[in-house]
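Below are structures written as structure tokens.
A short reminder: the numbers here are calculations on the coordinates, not readings from a lab. Predicted model, so just to flag it, every value in this text is computed and none were measured. Cβ atoms are built from the backbone, for glycine too; each structure is taken alone.
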Structure I
Amino acid sequence: MSAHAQASASAAGSVPGLPRDANGPVFREPWEAHAFALAVTLHARGLFTWPEWAAALAEEITRAQQRGDPDTGDTYYQHWLSTLERMVATKGVASAATQAQYRDAWDGAADRTPHGRPIELVPDDFKASS
């Protein structure tokens, strides 16, 4: 089993509520798989442990439920992504402001890119989001 597969299996076994089937994690949208892979990669690089991740994710889900999230499972990876963004900021990898700047730059680049073409960032993408 590859190191990535081992990390994915570790996440699937350590993180409560992770949508999965007999073969492992399941995703409804490509972005969910990307968010999962980012967390697995950051864990493998030592940014956090799975127990630390699970606790932060549980806190995020609890906050969402307190705000009225129906907790039907449809928003699970939105919580996953919010947790990832918060941990990246908390650990000093990239501030929330820097993450927002890059998110806005990617959104602008995606808006101007014809379907099927690679999305490319250019310096002006960051000027517009400053």
Structure II
Amino acid sequence: MITHDLRVIADAILDKKGQDVVSLDLRPVGTAITDFFVVCNADSTTAVSAIADNILKETKEKLGIKPIRMQGMENEFWIILDYGNIVVHIFLTQYREFYNLESLWADAPKKTYKFRKLADRKTKADNGGE
């Protein structure tokens, strides 16, 4: 159900106005430490923190999981939530541009996520979609 887990995380990010939400499938790369990265950014440390808090809340409520480890909660310019097979990177915009993770993992298939209204989420969930 990895697609569902990725969508729950993406929706949690988008609900708090996270920007440029993508997942990178690292499985074909072969040398990665996880299966997927989810990457996003926000323009303020307050927004970065709110996104992280919402991901923690939604993954606990909807997926029954907590991160194995977290880093960056104290500085709020790059927060990492490690769920084992999914690692979420929440950047302050200028740090995302500087570190440019997507170019480091350019061989990984990439999926972009867009905001979905709550009604659309329920309809897709009711129909077995992501």
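Consider the structures I, II: one of them gives -10500 for helix-only ellipticity at 222 nm (-39500 (n - 2.57) for each DSSP H run of 4 or more, over all residues; to 500) as calculated from the coordinates. Say which.
II
Using distance in nm of label points 7 Å out along Cα→Cβ at positions 99 and 115, single out the structure from I, II with the greatest value.
I
Taking relative contact order in percent (Cα under 8 Å, 6 or more apart) for each of I, II, which is largest?
Ranking I, II on relative contact order in percent (Cα under 8 Å, 6 or more apart), first place is II.
Compute mean count of other Cβ atoms within 10 Å over residues 51-58 for each of I, II and report the one that scores greatest.
Looking at the calculated values, the largest one is II.
For Rg and Dmax of the Cα atoms in Å, the calculated result is 13.9, 41, so let me know which of I, II that is.
This value belongs to structure II.
Comparing structures I, II by volume of the Cα convex hull per residue in Å³, for residues 67-106 alone, which one has the largest value?
I
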